[in-house]
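Please find the structures below.
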Structure P
Amino acid sequence: MADDVTDVQAYYDKRIEQENGRLERHQIERDITWLYLDKYLPPRGKILDIGAATGAYAVPLAKKGYSVTAVDLSPKLIEVCKKRVKKEKLEKKVTCSVADARDLAGILETDYDAVLMMGPLYHLVLKEDRKTALKEAFHRLKKGGIIFSAFISRYGIWGDVMKNIPQMIKLQADLNSIIKRGRDSDNLSPEIQVRYYFAKVSDTIVLHKSMGFKKLVLAGIEPARVDDISYNNLQGKIRQLWLDLLFSISTEKSIIGASNHLLYIGVKEK
């Protein structure tokens, strides 16, 4: 039986402003992700953005000329996405709808050039649910289509946890559960607002391969543990040079798992 994710929906319905501005706070994640999108997306075509939230990727992609189908579990986030699309006069390029990544029955097209999954896999704590979501994406990609899947790293999060919520170290049952199985304990502590899945580098590769994808790239999106404030304050040529350096080392095997986020890029072969 599929996991009940109404708690995840409710969590994001209440965090519209935080989610809308998330990539402004985490600019290194945004900038390196865009470098990979620009490198591996076809020059034109149709994109299915699963977990589109308020359109952080869908709207800019539409401005670049792509046709985008944007879906998200949260009705509140999709409302904001629709408003952004209307404000930018992109109604002919972007369609927005509410959908669970595990059930895309409302998406009838099966010839997308690319699929983005920049958030849904964060919260699917059951392996079968992650496989179902990837199966749904696989069926809607054309042969040779590209998938971009984002994960939270099991071993890269602890610096931020120490910095932002150091008291979490007291929640030993949850911490041990995350380390051992990549998810919070079944009896979630009240201090943890919503359930997450935390991935190992090796697990992301095996998971996609089992669903018919061939790996092109696996990258750490915050390489060398660069902190947001230091990067966000950079400007001009200095910022570009640092971005170039960080992008160049983002696939270094020895540091991928130490990044907060992992980005898997694969191709549909079958």
Structure Q
Amino acid sequence: MRKSGSNIKVVINDLSVSYNDEGNAGDPVIIFIHGFPFNKSMWNKQEEALKENYRVIAYDVRGHGNSDTGTEDFSIDLFAADLLCLMDKLKIDKAMLCGLSMGGYIALNAVENYPDRFDALILSDTTCLADTPEVKEKRLKTIESIRKDGVEKFADESIKNLFAPGSFSAKEKEIAAVREMIVHTTEESLCKTLRAFYERKETCSKLSDIYVPVLIMVGEEDTIAPLAAAQLMNEKIKESSLSVIEHAGHLSNIENPSKFNNQLEEFVSTIYYYG
């Protein structure tokens, strides 16, 4: 029996996972995967926009939001396996997948390893590239800093890079909400996720194998996963289109939800005809 609503709990992989499940059971399914270190609430405006015509699921990745951390070391492979277990638990054979930043890493891994389970892919503010040695070194230093100085300082430093400059005056409420998401993520989960990023492998070499329709979106002022990273994926994925979201940095779905949702709705409505 399907449960619908917000903050539903289900056990997968010996782990309690929290998710939202909105819309009608018979409608096409779209699953949203949040970025790091946020939670499913970052997709609230997308859920609201799509739930009339789609079954919309947003869940908290292990260690984030209201999902348990578990005892295993984090990895993108593990996150993708959790996603598939959630789909199996909810009896979802196929879905469209939308991931932002870390969510994009998970989505690319899932499509690579379980290609028959997905109808389409939306990649937002993410990259197929592995970390450079410099970025890897920064990951380790960030882990040290979190353990030494705590989560609050990490949140304040992170916020500086997540948003377009104009958002700091225009989106104060949204920025405060994002900061709350970060500070409510435990030190353990932050460090385990950063270690997973450190170990993450590139997926660029596998992009030519993706055969489902793909929409790539990127904030025009994203400095974390910039336009060049989106263009690279767009060149390598045959069935892909690229949309640049103006007045947005790394969190384009929050900074310019109107443009983001318009592009998203236009894309997923065409997938419906693909069957």
Structure R
Amino acid sequence: MNSLIDNVNILGDDFKTIGNSSTSNEIVMSAKNCNVFYGDNQALKNITLDVGKSEVLALIGPSGCGKSTFIRCLNRLNDTIQDCRISGNITLEGKDIYSSDMDVVLLRARVGMVFQKPNPFPKSIYENVAYGPRIHGMTSTKNELDDLVETSLDKAGLLEEVKDRLNETGTSLSGGQQQRLCIARAIAVQPDIILMDEPCSALDPIATEKIENLINELKKNYAIVMVTHSMSQAARISQRAAYFHLGHLVEIDSTTKIFNQPEHTLTQNYISGRMG
């Protein structure tokens, strides 16, 4: 087996990702040769992968390897960072999301985001969920909006816990409930993809289990791309896993293959806990 230093050195600009970067499922989003620069620093190097419908794709790898940077490319959140420059091609159902005629507000509705720390709006539980559908004109009557809020909370596994508290502030909920509220807020605008950046890292084991069960349900209707530092979590709930290292996508394949038969030494060392 090569040393870690030898393996780091071979990840040059011409490095080719090992494994199957595409999915056999219907492709919803596709990134090809994606590069990200923060000033003179290159954070991502020629990332190519597809996001399939009704799957959970787990992004794994050491801190600072580019996982969060990559998912922020998928709904253009990196646009808000000064000196950030992106090259390559990212498409949503075949349309370039960085084209001049792309409506970024609509894009971020179709590609929702759930952050590491729950971030409910300083509004009522009801208004947290109703906000997106209201600004996008998704309903024409109060009854329709009420139904959409209720349906979204139900899909997020939160309705039974809050149905008599809809006028209370979202911040009054527990951490796990707040995260499910943020998920309800994301799915209320009927996205195609849900991005999750370490959605359970701030939660206790019971709340984590509820979120994982919810993800398993949500994948039936949404493509989910999730950053996680928990190998056991990735193994439990993802169908494919992608290993990032120093801005490279080193290896991507079915989660079973990545965890049981990784082809690259860096992947093997990370999965086994010898690095990272």
(message) Quick check for you: by distance in nm of label points 7 Å out along Cα→Cβ at positions 165 and 237, which of P, Q, R is greatest?
(response) P
(message) As an exercise: mean count of other Cβ atoms within 10 Å over residues 101-108, calculated from one structure in P, Q, R, equals 26.1. Which structure is it?
(response) Q
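None of the figures in this text is laboratory data; all of them are computed from the coordinates on show. Small disclaimer: the values here were computed from a predicted structure and weren't measured. Cβ atoms are built from the backbone, for glycine too; each structure is taken alone.
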